[in-house]
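In what follows, structures are represented as structure tokens.
Only the coordinates and a few stated rules stand behind these numbers; no lab work does. These figures come from a predicted structure and were not determined experimentally. Cβ atoms are built from the backbone, for glycine too; each structure is taken alone.
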Structure I
């Protein structure tokens, strides 16, 4: 529920949902386990902290979360982009790394759920960037090709 509140722009409610579901986000001693379990959620919680008055706590969580993307995950998976590292990079204001993450997802054909993730206000940092707009356009083109292929397959199955 926290994610959907965040997508809708309600930071207060999102933070409430995240902390109700997992109060450990307020305890830095619990972060290593939470970060390991939560995939990309830690960067969203860091963004919430930073943008709701808990800047210091948010920056600390962001730093630890980013290390996971840059050091831990590459040792165990080739496709770190699946875990949406741009959440951390956008939270940090690093638009270059965020754009690289999105372009890598596109290169790997990881196209699912962009329509919801990219509604997050953190993406406002790059919405007007030509590279971002090009990535969105290419994703839409590819999804359109997939839809046409599905239609053709369905038509071929009809008696």
Structure II
């Protein structure tokens, strides 16, 4: 697979996420509550996008299955790491980080320590996001590529 093919596969998966994430978020959040529904929705729409990507690019993936899936998953993981580092720009991130720290350790920190803790927390959030994105990507691409029959020669 060439880099252009990988970029198009990742872009296709991102477009699928863009179209299905809001309806799934709303459905899962209303059924399971926001705290449980959103993470489950995240996993589901990542898997669906990879399944669609695997189905659409089945021919290219079959040429070099392991290598193609690994390359797409790597770029997909990098894409989600970038998105995960944008999350701290949201309005309540600092309050969430402070609550999580004080709930675990109960200590007061200096401003410098809070900056460091927020960085650590952002890295942990990014790592979890990337692990979920890559695992669902590998499984979805593999299953999606097996769903599409190869053309008879």
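From which structure (I, II) was volume of the Cα convex hull per residue in Å³ calculated, if the value obtained is 137?
Values: I: 137; II: 126.
Considering all the candidates, the number was obtained from I.
Ranked by mean count of other Cβ atoms within 10 Å over residues 34-41, which of I, II sits at the highest value?
Once mean count of other Cβ atoms within 10 Å over residues 34-41 is tallied for I, II, the winner is I.
Relative contact order in percent (Cα under 8 Å, 6 or more apart) was computed and gave 17; which structure, I, II, did it come from? Display every interim value, and only then the final one.
Details: I: 17; II: 37.
It must be structure I, since only it matches.
Tell me which structure, out of I, II, gives -19000 once helix-only ellipticity at 222 nm (-39500 (n - 2.57) for each DSSP H run of 4 or more, over all residues; to 500) is calculated.
Numbers: I: -19000; II: -29500.
Derived from the structure labelled I.
Of structures I, II, which gives 25, 18, 18 when Cα extents along the principal axes in Å, for residues 18-57 alone is computed from the coordinates?
Derived from the structure labelled I.
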